[in-house]
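Below you'll find the structures, each written out as structure tokens.
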Structure P
Amino acid sequence: MSTVMAPLATAEQLAKYEVVIGLEVHVQLGTNTKIFSAAPITFGDAPNTMVTPLCLGMPGTLPVLNKHVVELAVKAGLALNCAIRPVSVFARKNYFYPDLPKGYQISQYDQPVAEHGWIDISVDGKSKRIGITRAHLEEDAGKSIHEGFSDSSKYSYVDLNRAGAPLVEIVSEPDIRSSDEAYAYLSEVKLALQFAGVSNCDMEKGQLRCDANVSVRPIGQEKFGTKAEIKNLNSFRYVKLALDYEVSRQVGLIEAGGEVEQETRLYNVGTGETVSMRSKEHAHDYRYFPEPDLLPLRISSAWLKEIAADLPELPASIRKRFVEEFGLREYDAQVLTLTKEMSEYFDVAARASSNPKTTANWVTGELLGALKGAGKEISESPVAAERIGELVSLIEKGEISGKLAKEIFAKMFESGDSAREIMEREGLKQISDSGELESIIDGVISGNPAQVEQYRGGKTTVIGFLVGQVMKASRGQANPQAVNEILRRKLDA
């Protein structure tokens, strides 16, 4: 393990090196039971209550593969543009740890269920394709909890509720060149799997965890540098911070005349540093061999076709469609696909509206702002998607002004009623009748002689104040375009 300490690299030193990053993402699949047993999968239960003899590694127990796990793993592979192997093989990965009672983990090794995929990311307006080496199935280990600060009061506990939970491990190619690219990659993987219905990817519940392999090499050098692995990163923010620190540590070490050692490190959230954990294992250290208690997994073309037919539209496709079909900006399309629920909401709202681009502004502006203030998710919105589309159409038709629409929207959010119902109940209709508008405008002109004099003296920008007074006098119901025309005509007379 590393013993040489060196200062972190300067910006000038960092500029001489290229960063090489590969990520291993572990995602818990959204099944009700575990991968090889009927033990339920829940979160927050009393320790060691969601287990079976198999989870405990009892002698004589045999694994039985959960079919739904395979279906979700195939969906994950398809969502990540992987090829699905017609035959894949489970293997034993041998190592000892207190939360692994059997002394080995059932995983996949050289014949994974999915391989050779990719994810497109965008960083600073530039697109890049990150390769995915493989996506393989495996069982999760249990969880160790350590507490105590002195040698005399250190305790370790093992909770096996998580042991045997189904995981898909997604291994990227070493194509990532910065912490920003790593963040974008993780975000896209998470979205793709959520939209595909593979997992909720709730990091607070341990449903998505990440290990990062990072090395540096002088710019122009083809050979990879020695990599260090950072284990168990459980937030995208910590991934970015850990990578930035580790890159600076490695470059600083090399520049000081030291050598980077191949090892496993942990990220200390409190200090913002990576710390050495153990020397890095190689594949042969795990003594992989085919799992003798499980037959090879065979996925027929008919079954694969059936699973693929059930795969919903994915975020990359939805973003492209929003841009091409609705004329949205790339940025707005990104915001509207941050969750599956949001993309579905907007899709319905846009089709109920006469102006999808304006509808996008209302969804990302007024609606999300109101939901945040109320502590609600978009799935809990009191304003139905069709009704926000109808509200935008009323603005487009000139039946209500933008200002009046905001007043009506607030009432919609409070009551759940449609814009039309509120307008008719409270008389909130736009005033376009010239006779009625002239009466209001005449009152504003006579009540603001100083501003009228300024306008006629050449300060024409003051008309904005007068228009505002008309809108105030009409409770926001006056047609702004008609107000401007009549007001200018009267002032110029």
Structure Q
Amino acid sequence: MSHYEAVIGLEVHVQLKTRTKLLTRAPYRYGEEPNTLTDEVVLGLPGTLPVLNKAAILKAVQVGCMFGCEIARRCKWDRKNYFYPDAPKNYQVSQLDEPLCKGGFVEIELEGAARNIQGEHRKVALNRIHVEEDVGKLTHNSDGSTVDFNRAGVPLIEIVSEPDMHSAEEVFAYLKSLEMHLRAVGASDCDMEKGQMRCDANVSIRPTGSMALGTKVELKNLNSISGVCNGVRHEIQRQIRATEAGEAIVQETRRWDAEKNDSYSMRSKESAHDYRYFTDPDLFPITLSEAQIEEQRKQVPELPFAKQERYLTTLHLPYTVTSVLCPDKRLGDFFEATLALYDKNPLSIANWIANDLLRESDNQPWESLKLTPQHLAELVRLVDDGVISKQSAKDVFLAAFQTGEMPSKIVKNKGLEVSVDTDELQTLCEEVIAAFPKPVAEYRAGKEKALNVLKGQLMKRTQGKVPVSAIEKVLAECLKG
């Protein structure tokens, strides 16, 4: 590989999150009975005319603003002609030479040297973002093939990068960043299993140090982020082996088989003229005012990497926590809402969300959660005020998560309030010091961690009802004595 450099560009199709389709009021929802979300326009019946979905265009503009693109004040629609069972009109409404968004970039974060270390950030250049309509879904089985037109006509944006990536690792970082940013502005849920984000990869190799681009090969059927990375990694190695064997790389489209971890040729790569593009005669060009564009730019929220930097520098949260909160909009919003209610201990709030809430909510619909920011803010305040111990707080959190009861009520009903009897605690400390002479000697010899053994024993004997701070204070006094 040291003799070659891979050059990779991605074409990512993303379904925009709108109630209706791009050119008709027909609705779209994932998982409905096949062929129940169609109408005359979707099916391309004679005499029908399209009506543009304004919300889809404004969402696409907002995405372009987020990625720093140049937004076209005027652009037209084109028909991309091809004949395939999933295209009911035998053409697709798209944009060829006048895309809605030009240029821009996607910021990515590469993997750090360790999980707790922030990785390098760089910008991947974009060529364009254009709007088009989705096609239907074909299902193949032993009995034949079926087609579902529910998805046909759903608004898509195609995000086309420049050939600006050079490894499967950069491809992974790019796709995760796209997913994170698009969810942050509510443009799409980006669920690849539901077809909401789909990716084609263009891969070529060239001698290391060369600036000329090699012959590119397009990879199709990449159904997950890991599948994209595996396919790209395999294609790079395939091209290197072919080149070293003296074979010419042919411009073609190859289909990726994830089960066999292999690809095979589908067809020679088409060019634009193969689709016989022409301007759509039924759709007026899009015209956008400066005020409309500026309004969408203002609606772009604080972006994930900017939020992460704020958490690191202003709130002094560790990278291990920010790397969990910032990519997931739900977790980040939960953190912000809790912090707005109680801002005295952001680290504790962040840890509860990044660890306990994330664990307990796994595979549970987020909208059905009984635990709210109000619950968590009250729980953290109870611990900070010394009303309950950190150990008891674990049980209170779980009860609040399962029942929706407020922590203060749970604490009262279960009698979990801290009650520190200093004399009794001193007696327990003396018993533990006498029972564990080895860690006592190690601590007095300068080994600070040995104190954890003694604290653990005391927390066990007090059943977690005494704050660690009280245990540490009395234990320190006893050890000095």
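Overview of results
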{"quantity": "Structure with the greatest value (metric FRET efficiency 1/(1 + (r/R0)^6) of positions 58 and 330 (r between Cβ atoms, R0 = 25 Å, to 0.05), set P, Q)", "calculated": "Q"}
{"quantity": "Per distance in nm of label points 7 Å out along Cα→Cβ at positions 74 and 362, the highest-valued of structures P, Q", "calculated": "Q"}
{"quantity": "At a computed 1.11 (Cα Rg over 2.2 N^0.38 Å, for residues 202-273 alone), which of P, Q", "calculated": "Q"}
{"quantity": "Among P, Q, which structure scores highest (criterion: distance in nm of label points 7 Å out along Cα→Cβ at positions 378 and 458)", "calculated": "P"}
{"quantity": "If Cα Rg over 2.2 N^0.38 Å is computed and equals 1.26, the structure in P, Q", "calculated": "Q"}
{"quantity": "Distance in nm of label points 7 Å out along Cα→Cβ at positions 18 and 242 derived as 2.5 - corresponding label from P, Q", "calculated": "P"}
{"quantity": "Among P, Q, structure where distance in nm of label points 7 Å out along Cα→Cβ at positions 98 and 122 as derived comes to 3.6", "calculated": "Q"}
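Quick note: the coordinates plus some simple rules give every number you see, no bench work behind them. Just so we're clear, the structure is a prediction, and the values are computed from it rather than from any experiment. Cβ atoms are built from the backbone, for glycine too; each structure is taken alone.
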